[in-house]
Structure I
Amino acid sequence: MDLSANFWNTKYKTHQIGWDLGVISPPLKAYFSQLKDKNCKILIPGGGNSYEAEWLFQNGFHNVYVVDLSEIALQNIKNRVPDFPISQLIHADFFQLNDSFDLIIEQTFFCAIHPTFRPNYAAKMHELLRPKGKLVGLLFDAILNEDQPPFGGNKNEYLTYFDSFFNIYLMENSHNSISIRQGMELFFILQKT
């Protein structure tokens, strides 16, 4: 299965980006709205067009980083938010990233990687987070595709990946998902052990 940079760039070129809401996800906006430390270092992996990074940056969180395989997606952010520091738009493979963060945001990255990489995802998140750092976001709680992204799953499966790396503060049905995802998303908050 080809999930290379070329695969993702083609998706953006041909506008086959059904996962892209065109706006910040309501559950994440609600979570961000209660954050107090605007200096915290935030990563959005596989961020795509990252309306979440845009919202954070425009609301005073200037220590936000987006990593993505698609140069087109990163350029889309720069076009929408010209003041966003280019050094914080990282064109790279998430699994090769070497840095540390206070908060990592999950928004459709987990469902874009092949399910065989999910244990690696949990381990890499743990590695990238600073002590007491949090992994927060949304996961699909639905049966989706088996041969291409988005790949689905369920809470019981997800817990097997995260249990040994994180304290699981919350993983429950998202009550404020957009209408087309109602009943299909889990909102979660995990803290590095």
Structure II
Amino acid sequence: MSDYPDARFLTSANAPGQFVPDTGSEVAVAGRSNAGKSSAINVIVNRRQFARTSKTPGRTQLVNFFELAPGRRLVDLPGYGFARVAESVRAHWGELLQRYFSERKSLRGLLLVTDIRRGLTDFDQRMLALADSVDLPVHVLLNKADKLKRGQVATAVLTARRQLGPRATVQAFSALKRDGEREARAALDAFLADAGPGATPS
């Protein structure tokens, strides 16, 4: 059973004017197009095909809003890297992400999905820079940990933590084996529970 039984898709946006109303709290999920972002979302929400997966990297080309509970949202951001699209489309994505990070007052955190075998890529660094620009907390999922031996996983986690320092928290994760799903879900829930600066606690 899903941990978010009432979770549902809201809308896809290709422009800031199409974003859902900026109320409540939401957590963005980003990842390079071959990092397994959609599979990670499905495991965390515990709902098969909640976020569409594809054998073709880069299929998430819009900002997709999902409601997990009233006033609580997950936002699936465009992933690129291996996506074969025109440079004009990449430029549009970049502008869309810039506007999203700078304008959304309800944004509480970023889950950044990476491939544990690749280290932090240029895309990951751009996402971290966007989060830094608005003082947004980040939790990094080093996905595909099942592809490495245990000692290699530990080394990769330690390396990432040293690279990131206080900029982000880090964990190993495997969407395939569902390793680390509770820790990832706890990070999501902690972000969503943040009422935001100046808010009155409920």
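Values in this text are rule-based calculations from the coordinates and carry no lab data. No experiment lies behind these values; they were computed from the predicted model shown. Cβ atoms are built from the backbone, for glycine too; each structure is taken alone.
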(request) Compare relative contact order in percent (Cα under 8 Å, 6 or more apart) across structures I, II and report the one with the greatest value. (result) II
(request) State the single structure among I, II that was used to calculate mean count of other Cβ atoms within 10 Å over residues 37-44, giving 24.5. (result) II
(message) With distance in nm of label points 7 Å out along Cα→Cβ at positions 45 and 165 coming out at 0.6, pick the structure among I, II it was computed from.
(response) I
(message) Say we calculate distance in nm of label points 7 Å out along Cα→Cβ at positions 5 and 101 for every structure; which of I, II gives the highest result?
(response) II
(request) Kindly point out which one of I, II the value -8000 was derived from, the read-out being helix-only ellipticity at 222 nm (-39500 (n - 2.57) for each DSSP H run of 4 or more, over all residues; to 500). (result) I
(message) Given a value of 22.5 for mean count of other Cβ atoms within 10 Å over residues 133-140, calculated from one of I, II, which structure does it belong to?
(response) I
